[in-house]
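See the structures that follow.
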Structure P
Amino acid sequence: MDLTTFTPLEIRQGRLLSRDLIEIWGWRDQLVALSAEATCYGMVTDGCAVLDDPGAGRFELRQGMFFALPEGGSLQGGAGLVIVQFGYRGLRQIGGPLETVGRLRYIDGCSDTLLISPPRLGEPCLNHLHIPPYTDQTPHTHPSVRIGVIMAGMGECRTPDGVYPLRPGMGWYIPTGCLHSFYTREAALDVVAWHPDSDFGPRDDDHPMINRTVISSSASSPPAALPQPLSLNPSPSTPLPQPLSHKGRGEFRQ
């Protein structure tokens, strides 16, 4: 598999791709066990799936819904894509279905919604990109990989290496620095894209709770220094742990 350019991924039962601390899995109806050693980001592309989360219960997810699961569990029914990020603990979230268009402006008349925000500055996020009909997007690159799935519509991804048709239920991988653009004709295109990092998000000295806390000027003593938070993820100076052997991670069962 050539991972130096846009790479289409057929969603089938099993592991589709593995790169460093990231794996991509597909499922179709059968049970998939989600690793407790990672945070799993999933998107339901067809049918109805049941997410079994030992920490929160069982949830029915329909086409167009998505989730982040940090402590393992299982998924069965329907079809979709799971992105597994080892060495990181995200926040448990479930959302969707997708809205018709994004809530934020993007390039060339496209729009975007931040479906799963980074809990802290620099951490992973999940986005819904809506590309209207008759869009000829400006070629561009990204500073890290992009992984996702086509949720609805038709179009093309154009790169210097070729033109790739896009259809609903199709996964994809774009490597760091790959020049690409999306193109549509009569139909719009709806894409869910996962980023392994971000330049956006809250910090200890910049988040809604601290920003909207007003210390009275009549207080008898100056405010204490901010305590250091308990981090559930490695600091930038701490190397991420190497992934475990395949045994004991995600596995599919009949």
Structure Q
Amino acid sequence: MRNRHSGTVRFTSDEGVGKITLSNEQNLNAMNLEMWGSLRDALVELSSSPEIRVISIQGEGEKAFSSGSDISDLVPRSVDEGGVANVNDRIQETLAVLEAVPIPTVAEIRGYCLGAGTAIAASCDMRLLRDDVVIGIPAAKLGVGYDPRWVFSLVKLVGAANASRLLYTGERYDAFDAKSMGFATEVFKSDAFELMSGRLIRGISRNAPLTIRAVKQAILCSGRSGEQAELESLLALANDCFRSEDYLRGVEAFRNRVTPSFKGR
């Protein structure tokens, strides 16, 4: 956790779930540069633990997931710390780490999810939205340039037409618009959000870790050309599942009609 400026990133773990909280509540969880670095560090630490099977990211409080980057912090930094390109590179480094985490990542989104907040959410594998969520990317209304690597990721998620709509208009959209665009994985009613999102995340954490890791690597590689060496590596991960103790546990549990307890080996 860092606290040289307003805002921190906290993380905890419980029963296989790593939970990261973006905490800058007075600024609707806007991300300053220290928070970007802390988010990267939290992701590295949690994903390197064999006990953690899924990572969720949420904002502090009820009003926002994240309202984006803290412009009051990042604009002076772009002057003092090597220019805009350097600041963008440090932010993109965190987003790249998030996209490459070898276990599932889930954004639990309440309230506002704007600007760079949408970048964090889009870099997760799944996005669970409360029905009061507002998303938007206001760069065109601020004169802000967006890193093309983030634009590529957005297009991959929602398609060129919806990415164009978000980026060209700079307007805000509700949770159901987000669902129709392909941004939201699920939208839950406010009074059921904690229950439903928690149930989904815990369900993932109880599934076979080796299977999940193998599938995630295949998903990460799905947009690439698929060289033979990469395909062979993915096949090896899938085949390892059949040689694991967890496979035997799963088969035995199926025969006995009980829920298996997977160990990740």
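A short reminder: the numbers here are calculations on the coordinates, not readings from a lab. Just so it is clear, the model here is predicted, and its values are computed rather than measured. Cβ atoms are built from the backbone, for glycine too; each structure is taken alone.
Between structures P, Q, the calculation of mean projected area of the Cα convex hull in nm², for residues 112-151 alone yields its largest number for P. Could you figure out which one of P, Q the value 19.6, 68 for Rg and Dmax of the Cα atoms in Å was computed from? The structure behind it is P.
3.6 is what came out when distance in nm of label points 7 Å out along Cα→Cβ at positions 104 and 168 was calculated for one structure; which of P, Q is it?
Values: P: 2.7; Q: 3.6.
The value was obtained from structure Q.
One of P, Q was used to calculate helix-only ellipticity at 222 nm (-39500 (n - 2.57) for each DSSP H run of 4 or more, over all residues; to 500), giving 0; which? Working through the options, I get structure P.
Looking at structures P, Q, which one was Rg and Dmax of the Cα atoms in Å, for residues 120-215 alone calculated from, given that it came out as 16.7, 58? Computing Rg and Dmax of the Cα atoms in Å, for residues 120-215 alone on every structure in P, Q gives 16.7, 58 only for P. Determine which structure produced the value 21 for relative contact order in percent (Cα under 8 Å, 6 or more apart), calculated from the coordinates; the candidates are P, Q. Computed on structure P. Calculating Rg/Rh (Cα atoms, Kirkwood Rh), for residues 88-135 alone for structures P, Q picks out P as the one with the greatest value.
With distance in nm of label points 7 Å out along Cα→Cβ at positions 160 and 176 coming out at 1.8, pick the structure among P, Q it was computed from.
Working: P: 1.8; Q: 3.0.
Going through each structure in turn, the value belongs to P.
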